[in-house]
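Every read-out reported here was derived from the displayed coordinates using simple, explicitly stated rules and does not represent laboratory data. If you're wondering where the values come from, they're calculated on a predicted model, not measured in any experiment. Cβ atoms are built from the backbone, for glycine too; each structure is taken alone.
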Structure 1
Amino acid sequence: MQTVNDFNGRRLPEAGSLAGYAALMDRYALRLPLPPRLTAIATRHHPVSTEQWLLLTPAHCPDDSLAGHLEFALKWEGVDLGVLVQLFRAVTSQEIAQAVSSKPTGIYSRKLWFLYEWLMGLELDLPLPGKVRAVTVVDPKQQFALEEGRMSSRHRVIDNLPGTRAFCPMVRKTSALSAYGSKGLDQQARSIVASTHADVMTRAAAFLLLSDSKSSFRIEGERPSVQRTARWGRAIREAGTRSLSLPDLERLQQIVIGDDRFVRLGLRTEGGFVGMHDRQTQEPIPDHISARPQDLRDLIEGVVSYDAHARGGGVDPVVAAASAAFGFVYIHPFVDGNGRLHRWLIHHVLAAAGYNPPGVVFPISAAILREIAAYRGVLESYSKPLLEFIEWRPTLDGNVDVLNDTADYYRYFDATAHAEFLYRCVQQTVEHDLPEEVAYLQGYDQFVQGMYAVVDMPNSQIELLHRFLRQGNGKLSKRALSNEFAAFDAKEVDQIEGLYSKCFPETGIPDVS
C-alpha cells in the first residue's frame, strides 16, 4: 500500500498508508464528505493519533483487498453507513459475496453480509453460517446502539443499529460523550426539583419555558409578539406527550409560522437552500442545500421511525435527540420553520424518554443562543463539506434544482460532534440555568418577606423597587431616590440595599428580554 501524507485535503499527523474506510473511499472514488475520523497504518511502531486520524502500527496492516479493508474498517472504525452504502453501489453483489465467503463464519464477514442486505434490500446467495455465536452489528464499545437488538438468524448477528434503513445517523463513543454520560445530568435535575418548594419550582419552570421559546426565535433573528411566543411555548411544553408523526410536525409548523398567507405550509414541493442571492444576478449562493422534494416524505418518516426505534431501544436520550434533530434540520423539509422545529425535536426526544423532570423544560435554545458560534460550527461541520457533492443548477425564481441522488447523505452521517454539542448545552441548563433560576426565585421571596420588616408597601411597589435594585447592581439610583422612592430615609435605604445584597449575593440575574 502506498504511503501518503494527506488524503483529500486532510493531512495525516505522520506519513502512513490508508486503511479501512479511507482506503475504500480512495480505491473506489466514493463521493461523500470525509468521515470525522479515518484510519491509516503508520510506518513506525509508536504512532500518535489525533481527533481526525487513528494511526495504527504496521502490525495492524490489513490485506490490501476489498475483504481486507472491510474487515479492518468494521473492526477498528465501526459501522459507517454513509461509506458502506456508496461502496455497495460501486461494487457488484458477487464481490461482496466473495468477501463474505473468504471467512464465512467470521464475525466481520457476518456483519458485512447483514449490512449489505440491510442497506441494499436484497439477499446474497450464501450458505447459512451454522451454529456460531451471534454478535451485535454495532460494537457498543465503539458506537451508540440499541441495548437489545433483534436477532437475525440468517446472519447470526443481533441488529442493534439505532435507526432504520430510512434514517440512521451513527455516533461514536468518544471520551467527551462518556464523560457527559457519567455525570447523570438527568438525576442532577431531579435532585434540584425534589429539594425545591413546589411553588418555586412551578415559577422556575415557567421562566425556563419562556426563556427557551424566546431564545428559539432569537436564534432565527426574529422578535415575535407576546402571543406568538406564548403559543410556541405551549408547543414546547407539550413536546414528548404523543408519538412523533409527519402530520404533527406540519401542525407545529403552522404554530411556528402563525400567519401563513405568505408561506406555503407542509413539505416542500421545490428545492431548498440556506444562504444568500447574488445582488446582480439573484442566483443562489448556498451555504447548505436541502434534501430533494421527492425524498422528503421518506426521509421524514425515517426520522419519525428513528425516534421510536432509538428511544424504545434505550439509546442515550441526548444522543438520540441530537441525531434526530440535526438530521431533521439538514433535510430542511419545510419552506420555513425548520430551525425552531429542529430545536422542538430536541425537547420531544428528551421529554418522551423521561430525561428531564416532569413539567420542567431544559432551556436548550437559551444555551444554544449563548453558544451560537459553536452551534453554527456544528451545523456546518457536515453541511459545508456536503456542498461539494451536491450537483445543482439555479432556477429562474432564484431557487436550486438538485440534479443527483442525495437522499443517502441525509440518511447516514456521523452525528458525534452534534451529540457532544447538545450534551454541553444540556449540562449548562442543568448545572447553571435551572439552579440559578431556583436560587433567584428563592432570593426574591426572601427579599419580599424582608421588605415587610423594613417598610409597609404594596407588592407592586416592592416589585418595582427590586427592578431598580437589579438595574443598579444592588444600589438605588439617584433618579429612583428622587422620584419613585423619595419617601425613603437614609436608614431605610441602607437597610433595603443590605437586604438585597443578602438575598442576591450573586449578580447573575436571569434575563429573558
Structure 2
Amino acid sequence: MTQMLQGLMQDDFPLTLNHIRRRMRDCNHGSELVTLLDDGSVSRIEHPELTKRIDRLARALAALGVEQGDRVASFAWNNQRHFELYVGVPCVGAVLHTLNVRLFAEQLTYIVNHAEDKVIFVDDSLVPVLEPLAGSFESVEHYVIMGDGDAGGLPGALRYEELLEDAGDGSFDYPELDERQAAALCYTSGTTGNPKGVLYSHRSISLHSSATLMADGSGLSRADRVLSVVPMFHANAWGLPYGGALAGSDLIMPDRFLGAEPLAGLIAAERPTLMGCVPTIFNDLLRYADAHPEVDLSSLTNAACGGSAVPRQLMKDFEERHDVRIFQAWGMTETSPVATYARPREGEHDDAYWDDRAKQGRPLPWVELRLIDGNGVEVPWDGISTGEIEVRGPWIAAGYFREDDEDKFDSGWLRTGDIAAVDEKGFVQITDRAKDVIKSGGEWISSVELENELMSHPDVVEAAVIAKPDERWAERPLCCVVLREGSDADAAALIEHLRPKVAKWWLPDEFAFVAEIPKTSVGKFDKKVLRGRLAEGTLEGRVQLS
C-alpha cells in the first residue's frame, strides 16, 4: 500500500526558480515590472515579455562561457536588468552573487576573489566605483555594462543590450536542476572581520518565496503592487522580487533614487500596496510626508520594515497621520532572510495591540526558534526570560561558503547574536545584540529599548545607545541623538521623557547630540563607528548630566 501511494505522489518534484520563471511566462499576463528612470519617468514591461528577455540573457550567458556552478556577480541597483539577472542566472544553473555597492574597496576585492566571480554585470552609474578595483580581481573574465553610460577603463567591457540583441529570439533549453544546488550568494556586511558568504539554494528560495504569500507574513497576492526599496544586493531584497514574481504581483523598482522625495512621488504615482525597507528610510519618508501633506501615501496598506528595531511611534505616526500600515519583520542574511513577522490578530488598536506590533513577531511556519542563556540552557517563552535567539528551518543557512564557523552553527541551529524574550503567544521581542548590550553594575540595560523610547520623543529623529566605560558601574549608557531641525530639546528634557518609561537605573548619564547617526552599508545604525569615536575622544556634542 505504501509503495502504491508513493507512486501517486510527485513528492520529488524539484523546487527550482525555473518554476517561477515559467509562472511569469504562462500565468502572469497583465502583471508588470516598473522601473524609475533618471528623468523621473518610468519604464514598464509585462512579465511574459520579461521572460523573453531572460531567454536571451540565458543564451548570452552561455556565449560568455558561464557554466553550472559558476559565480556571476551583479553590481547594480534595483531595476529591471538586475531582476532579469535574478531569474536568468540561477535558471541556467549558475550562482548570482549580488555585490553590495556600499562596501569598502578592500571588502569588495575580498568577496569577488573569495567567490571567484567569472563575470560582473555592472550598472553604468556604478562603473566609476568598480573601475579602480578591476585590477585587483583575480578571476573575472568579463565585465558587462548595463546601460548606455561610459564603460570607463573596465577591460574588454561588453554591453548588456548588445549581448541580448546578438543572442536572438526564441525559447531557451534550460537545464534540469537539483533543487539543493546553489542559486544565489550573498555576503554579510562584515562588521567584524571579513564578510562571510551565505549560499541560497533553489529550494530555500522557493520555500521562502512561498512563505511571502502567507497572510500572516507579507501576504503577497496577484492584487499587490510591490515597491522593493530594500537593496537587491542585500539578502535577496528580503525575498520580495521572487515572492512577487511567484504571486504575480506588480513589481516596482526605484533604481538608485532612494531619497524621500523621489520615493514619495513614485508611491503617489504608482500606488504600491507594499514597500519593504529599513526604519531610516521610513523615518525620512515620514518627515517628507508631514511637510508635504498633498502627497498621498495611503496605498501602502501592508508595508514591511526591518533591518533594525522599528520604533512603535514611527508605525503609529504613519498610520494615524498618513493611513500607512507598517508591519515589522526580523531576519538576517543567514536566515535567507525573513524568519519572523509581527502581524497580530486584528481588533481594537489598544496598547496590547501596539505592544505586539512593536515586537519582531512570531516565527514564520517552518522556522523553529529557541532562546539559549549564557549557560547553554534553553529558557522558557514567558515574555521575561531572555537568551540568544537560535533558529533553524528550510531556508536557514547551515554554514558559510568556504569557511567553517563552529561558534555560529550548533547542530543545525543558527546562533544569531540577538538577545530576546518570547512571550506565551510566540511573539519575539529583541532586547539587544549580544555585542551591544550594556552591563551596568551587574544588571543588563537594553540599548534597543532605550533607543525606541528616545525615538518616541517628537523632536528625536534618530537615536543610538552605546556603552561608555564607568569606574563605579563598569558601563553606563551614552545616548547619541539627532534632533529635529529647529528643536530646542536638551538632555534634561529627554531625561524627563524617559523617566516614566524605563527603570531609574537605566536613565543615561550622558548624551551626544550629533548631526547624523552613522549607517552600515545596508542602512542600519553603525554603533562600532560611534564606539570608535568615543574611544578616540572625537564624539561630538557630548553633554554630561550631574
Structure 3
Amino acid sequence: MAIQLNGTDLNVEQLWEIAVRKSRVALGPRAVKKMTASRALVERWLSEGETVYGVTTGFGEFANVRIDIDRIEELQENLILSHAAGAGEPLPREIVRAMMALRVNALAKGFSGIRVATVHTLCSMVNADIIPVIPSQGSVGASGDLVQLAHLVLAMLGRGNVWRNDGSMESAGKALKRSRIAPVKLTAKEGLALINGTQMMTSYAALAVHRSLELVRIADIAAAVSVEALRGSDTPFDARIHAVRPYVGQMHAANNLRALMKGSKLRESHRHGDERVQDAYSIRCCPQVHGASRDAISYVADKVAIEINSANDNPLIFPKSGVHLEGGNFHGQPMALALDFLAIALAEFANISERRTERLVNGSLSGLPRFLAMEGGLHSGLMIAQYTAASLVSENKVLAHPASVDSIPTSANQEDHNSMGSISAQKAWRILQNAETVLAIELLCACQALDYARRWKSETPLAAGKGTEAAYRAVRSAVPFADRDRVLHNDIQVILQQLQSGFLLNAVERAVGPLS
C-alpha cells in the first residue's frame, strides 16, 4: 500500500520506509483539493497581470525584472537549467528518494501554486525508482537547497542522469520513456515551487535521526559488554542515583544498562573483595554521557517532525484569503542548528566508546592479556582496531565544528545570510557512520575481552547478564574468538552490518525486552 502524502502527518518512520525500503507514495485526496485551489489563484493572477515574485518576475537580485506573459514557461525552465550547478560526489540514493518524497509532501500542503499533474509526475518517478543523480555540493542552505533540488527537477524535465539498479547511470529521458512517464513542461511558478525548500538537509536529518534512535541503544549494549568484560561495577547505574538528577536520557540509559547486566554471574563474582572503589569515567559515567546525547537527539527529532511537514518555498499562496506572501520559510537555520547539535551528540557516543575500547586492549588497565592476544608479541591481537577507532574519533572532532556559524552572502547580497545547513547535514551523516563503526570496534574488542574475563578467578566460565550474553552470542554467530592474528577489517565490517541491519539489537531485545 502506498504511503499517502498530504503535507501534515508524515513521520520519520514512514520516510525511512519510502527512502530505504522503497515504499510507494501517493497524493492524499485532501492534498489534491488544496493544491487545486492554490493553482487556480496563480492562473487568476496571470490573467490579471499581477506582479508575483518568481511568477512574473526574475529571481533573487532579478526580482525587479518584469517577465512578459508569453515567456513564463521559458522563465521556469531557465531557472532549473541555471540552478543545476552542483559539484562533488553524488548524493546517496536513499537521500534522494527522501528528498523526492519530502518535496511532494511540502507541495501537498497546498501553499505553492503548483499543478497537481506535476506533483503526480514526481510521485510516479519515486514509485518507478527513477532516482536522479544529484551532486552533493553547492547548497548554502538558504533559498533552500536550490542546487540539489534543481538537479532533481532536471530529471523531471527528461534531462540529466538517473541511477540504474546496477549503480550505473542513464539519461533521465530514457528512463522516463521506459516507464511511460511524460517529462514535465513547467508552467508559471512551478520551477520555483519545486526548488525552494530544505529537502536535502532535511532528508539527511530525518534518516540520521532514524538511525540514531537505534544507535543510542547499540551504544548502551556495547557499554554493557565492556563493563562486564572489564569487571566494572553496576552501582553507578542504580536508579536512585539517576532519580536525583532526572534527565530523561540519563535515566533511560541507566535503565538499559541495568537490564542488560541483570543476572550476571560474572558481576557477582567480583562484587565483594574488589580493591577498586570506583571505575573510570568511561565506565561509571555511561548514563550521563549517553543520556545527554540521547536528549540532544530527541531535540533534533522534534525539529525534524516539524520540518518534514512544513511549507518552505516562496512566495506562499493562501487560497482562503486570496493572497501571496513573500517570506523566508526556505531558510535552513532550524535544520542547520539541529544538525550541528546532532553531529556533536553522535560524536560523543564515539568518543566515550573509543575510551572503553582503549581500556579493553590496554593490559595495564584491564588486567587482561595485552591487546587481547593469546600469544602477545607473536600476535598483535586487537591493537590496531583501537587505532582505527581513534582515527575515526579524531575525524569526528574536526567534523563536529558547527557549519551553521558561517554565512557567505549570495545573489549580489540580496541573500545576505545563509545557513550552510547542507554542510551541517553531510557532516552529521559522516559522523553517524563513523560512530557506528567505532561502536562495532568496541563490540569486537569487548566480546574478545569477555571470553577472557569469564574465567577470572573461576574454573568454570561465568555467564554475563542476560542482555550482555545475547549481544555476545549475536557477535559470535559471525565473528569467532581471535586465537591468532587475522584481517580485522572483515570482523569490523561484519559487526557493523549487524548493527546497521538491526540484527544485534533485535537479538538483545528478544532476550530482555524493548530497551528504552
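One of 1, 2, 3 was used to compute distance in nm of label points 7 Å out along Cα→Cβ at positions 249 and 409, and the answer was 3.7. Which one was it?
Of the options listed, only 3 reproduces it.
One of 1, 2, 3 was used to compute helix-only ellipticity at 222 nm (-39500 (n - 2.57) for each DSSP H run of 4 or more, over all residues; to 500), and the result was -18000. Which label is that?
Derived from the structure labelled 3.
Computing semi-axes √(5λ) of the Cα gyration tensor in Å gives 39, 26, 24 for which of 1, 2, 3?
Derived from the structure labelled 2.
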